[in-house]
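What follows is calculated from the coordinates using simple rules that are stated; it is not laboratory data. Keep in mind that this is a model prediction, so the values were computed, not measured. Cβ atoms are built from the backbone, for glycine too; each structure is taken alone.
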Structure 1
Amino acid sequence: MPYQPNDLLIRHFQENGVDLTTKIEEQLNLVCPNSPNIPIYRDMMLTVLCMAQEDHSRWNAKITLQALRELEHAFHVLEKFKGRRKVTVFGSARTPIEHPLYAMARELGEKLAESNLMVITGAGGGIMAAAHEGAGRDHSLGFNITLPFEQHANPTVGGTDNLLPFHFFFTRKLFFVKEADALVLCPGGFGTLDEALEVLTLIQTGKSPLVPVVLLDAPGGRFWEGALDFIRSQLEANRYILPTDLKLVSLVYSVEEAVAQINQFYSNFHSSRWLKRQFVIRMHHSLNEQALAHMQTAFADLCLSDQFHQHAYAGEEHDEIQFSHLTRLAFAFNARDHGRLRELVDYINLPENWGATQATTPQRQREPSKVS
């Protein structure tokens, strides 16, 4: 259940002749008149007043202030990159320049930029520096972390407007996932493994939108294969995860295949969102009748009730009218089998299943509101 402002606080002000909610809304209307987000900002301010009323801990207050400042600054900086698809690349900062993976990461950045995809990394050295080096500054974003020991951003993004510094790991990790239309993970240490498992957890539980997750290793490398062997023999074998959960990741041994996986994912699939109790997939191409009929049985396990319905935009997504040219595929998703959902996306991306072309504008980034 969403957090609600303290009713006792509101009643306290009302008893003293002050309508707190009205006062706050009046001030907000001076800053952002007629904004549809005023009720949200009002509740944010009421939440801060609730913290002030309880006044338990200076440390809690400082954490809240720092987090809010980091979020606001990141939202502001990233606004100018809105509408561009982005790929987050993870990997070890300790990978030396002469290592084959360094060359692969540099090539990865170059190929992603050629596909008009921005490259997000932690802005450090190793894999991160290589990916940015290949992509170039105009296609690079760095989310750096402020550490007590010396920490420098790599030369591609250091000292530029494409670098965002973060004090907290949790706010930085939020943006790694929030801004990503795909993720590529190269071999690395604890941080890389942490990000890999967190990303899979968020997608598996539906807390983050479905995006391609690509594990990239050098030819003959065993880093990710060993990790997947452990997952299969321990997690899947003991039924800690569903067998289809492994459909959420792809293991590849070449840059060309990694980039192809990402481009293929968005060949028809554009984005997704929840609309009331319906899960809606937006597509560049409608599906032909044969493909839609096959889906009704082949993917029936994804539906809680009824069937898949394909339709054009009908004004129901008034907050995302910029996607009105896209065809919709709607169904009552069980919100559980995200590995099977990935299989459905792979199915709708097969060209032989397409009908008429609907898209009239270039691919655009999904809206940030879909991160739960």
Structure 2
Amino acid sequence: MDELSKKVTEALKQWSGGGVADLTLELLHGDASARRYVRVDGGFAGAPVVAMILAAEQARFSEEAMGKEAPDELPFSNVQRYLSGLGIRVPNVLYIDEPLGVVLLEDLGDLTVERRFKTTDADTQRDLYERAVDLLVELQTKTAAGKAGDCIAYTRTFEFDLLRWELDHFIEYLLGADRKVTLSGADKQVVDRAFDELARGIAAWPRGFVHRDFQSRNLMLKGDEMVLIDFQDCLVGPHLYDLTALLRDSYVRLDSDLVDRLIDRYREGCRQAGLQRPAKEVLIDRFHRMTLQRKLKDSGRFVFIDRVKKNPDFLPFISASLKYVAAAFDHLPDLLPCREVLARAVPELSP
């Protein structure tokens, strides 16, 4: 914390022009990110702020992107400027000192959709997710209508290689590192063929702006506002990716009736906004395929975060991810051979 304190104090001096004595610093939980967050109060004019401390070697890179050159500026500030310009509610940026590795942000508090969901009644839970779906429709509508400009999101795409790499994450970490299973021979051929077809199919779907992690922990509640955070890894990808991330969230499980109603709300919102989306039966099929790809990746990623980043906090959510995978397989009989192979190593995926 001493090193963080020095960085935060120096950034505050630069921003405020001095007057940073008697600071109160609170280290905040930062999930799986390499970034760290500190709430700062006292010793300067104005309300508390949050300092985002960048990991110097990763500040301009997505941890999960592939083979890209460093962009000309911080992806966080680039995308924040773009989304804010479109009228999407995102945190206000107060000051950036990239060489120092500090970004000072508006303090949004600590209340996420996840935390509110788990402490309230069913009506409020439904209202929260209806608002989240409406925010997603707004995001997709405004990004579809707006000019890309210099937004870094439009230089990155969910191509076949990236989708397939995410599926390989499952093979390497959930199967290999966690279950101690190495696929070979006919089993490997079955899974590779299925994963290739899944990634190829998703890569061919219509695309738009994708947040990439549009879920309950990245939606903050500040007063009456719902604020979108953690958007620096956004890219161009399938329209259904963010809806799937929201409704198949490893941290919040929604009942099936509510999921159905929210999908209908999304479809109707898109229709009213003039966004073309596939017929319901096609959309539902794609929703299950997107769930399969996303949650296979998540279950492997959670093991990776434990084994490589030494953070075990996400291991309890592997079970929820695998339940989503099993439920998606239930609707995809063409992938039964793949499911049977995987279920021998991961019984949670059994029919």
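Looking at structures 1, 2, which one was FRET efficiency 1/(1 + (r/R0)^6) of positions 228 and 276 (r between Cβ atoms, R0 = 30 Å, to 0.05) calculated from, given that it came out as 0.80?
Numbers: 1: 0.20; 2: 0.80.
The read-out was computed on structure 2.
Looking at distance in nm of label points 7 Å out along Cα→Cβ at positions 28 and 340, point out which structure of 1, 2 has the largest value.
Values: 1: 4.0; 2: 5.0.
Once distance in nm of label points 7 Å out along Cα→Cβ at positions 28 and 340 is worked out for each structure, 2 has the highest.
In terms of mean projected area of the Cα convex hull in nm², for residues 52-99 alone, the structure with the greatest value among 1, 2 is 1.
Consider the structures 1, 2: one of them gives 32, 19, 14 for semi-axes √(5λ) of the Cα gyration tensor in Å, for residues 220-331 alone as calculated from the coordinates. Say which.
Values: 1: 32, 19, 14; 2: 26, 19, 14.
Going through each structure in turn, the value belongs to 1.
Looking at structures 1, 2, which one was log10 I(q)/I(0) by the Debye sum over Cα atoms at q = 0.06, 0.07, 0.14 Å⁻¹ calculated from, given that it came out as -0.23, -0.31, -1.24? Please list the in-between numbers first.
On the way: 1: -0.27, -0.37, -1.28; 2: -0.23, -0.31, -1.24.
Source structure: 2.
1, 2: which one has semi-axes √(5λ) of the Cα gyration tensor in Å, for residues 284-323 alone, as calculated, at 24, 14, 7? Can you show the working numbers first?
On the way: 1: 24, 14, 7; 2: 23, 9, 5.
Checking each candidate, the match is 1.
Could you figure out which one of 1, 2 the value -12500 for helix-only ellipticity at 222 nm (-39500 (n - 2.57) for each DSSP H run of 4 or more, over all residues; to 500) was computed from? Only one of 1, 2 returns -12500 for helix-only ellipticity at 222 nm (-39500 (n - 2.57) for each DSSP H run of 4 or more, over all residues; to 500), namely 1.
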